[in-house]
Structure 1
Amino acid sequence: MKKKEDKDTRYFIDLDLKTRKIINWDCDQRHDLFGQELASPFYHRIFLTRGQYNKLVQKSLELGK
């Protein structure tokens, strides 16, 4: 199911600072992300623009991931 995308949609990647790997990328509504805790203190969330997020998704599709 496609997620709702509007002016409150925020795009992000979650990084594991210890291993320096991307653990997740996704988008969600701003109010759903507010106050959300990540699973580990070594995880960090970086917010992206819609264009950056789309390039990330396109590149992952090209690489077959």
Structure 2
Amino acid sequence: MFDKDSHVKSFALNMWANYIETGDVNLSAVDAKQMDESFNALTAEQMEFVVRLRRLAVKEMTAT
């Protein structure tokens, strides 16, 4: 699962994004919604930052 440092960074970035979205590093807003869990609405700035973190996570996962 964590063969490369980039995989660790990708995982950590996604956990950070989850924490911003729901307050739980293991639960994304999408997952929380599917589970009918409540979570606070994000500001536009927070949403932009979450998107940025998720994009960085993808870059790290695909890095060679």
### Query
Given a computed value of -8000 for helix-only ellipticity at 222 nm (-39500 (n - 2.57) for each DSSP H run of 4 or more, over all residues; to 500), which structure among 1, 2 does it belong to?
1
### Task
Work out relative contact order in percent (Cα under 8 Å, 6 or more apart) for each of structures 1, 2, then name the structure with the largest result.
2
### Query
With mean count of other Cβ atoms within 10 Å over residues 13-20 computed per structure, which member of 1, 2 shows the largest figure?
2
### Task
Using distance in nm of label points 7 Å out along Cα→Cβ at positions 5 and 29 as the calculated read-out, with 3.2 as its value, let me know the right label among 1, 2.
2
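Rule-based calculations on the coordinates, nothing more; no lab input. None of the values given here were measured: they were computed from a predicted structure. Cβ atoms are built from the backbone, for glycine too; each structure is taken alone.
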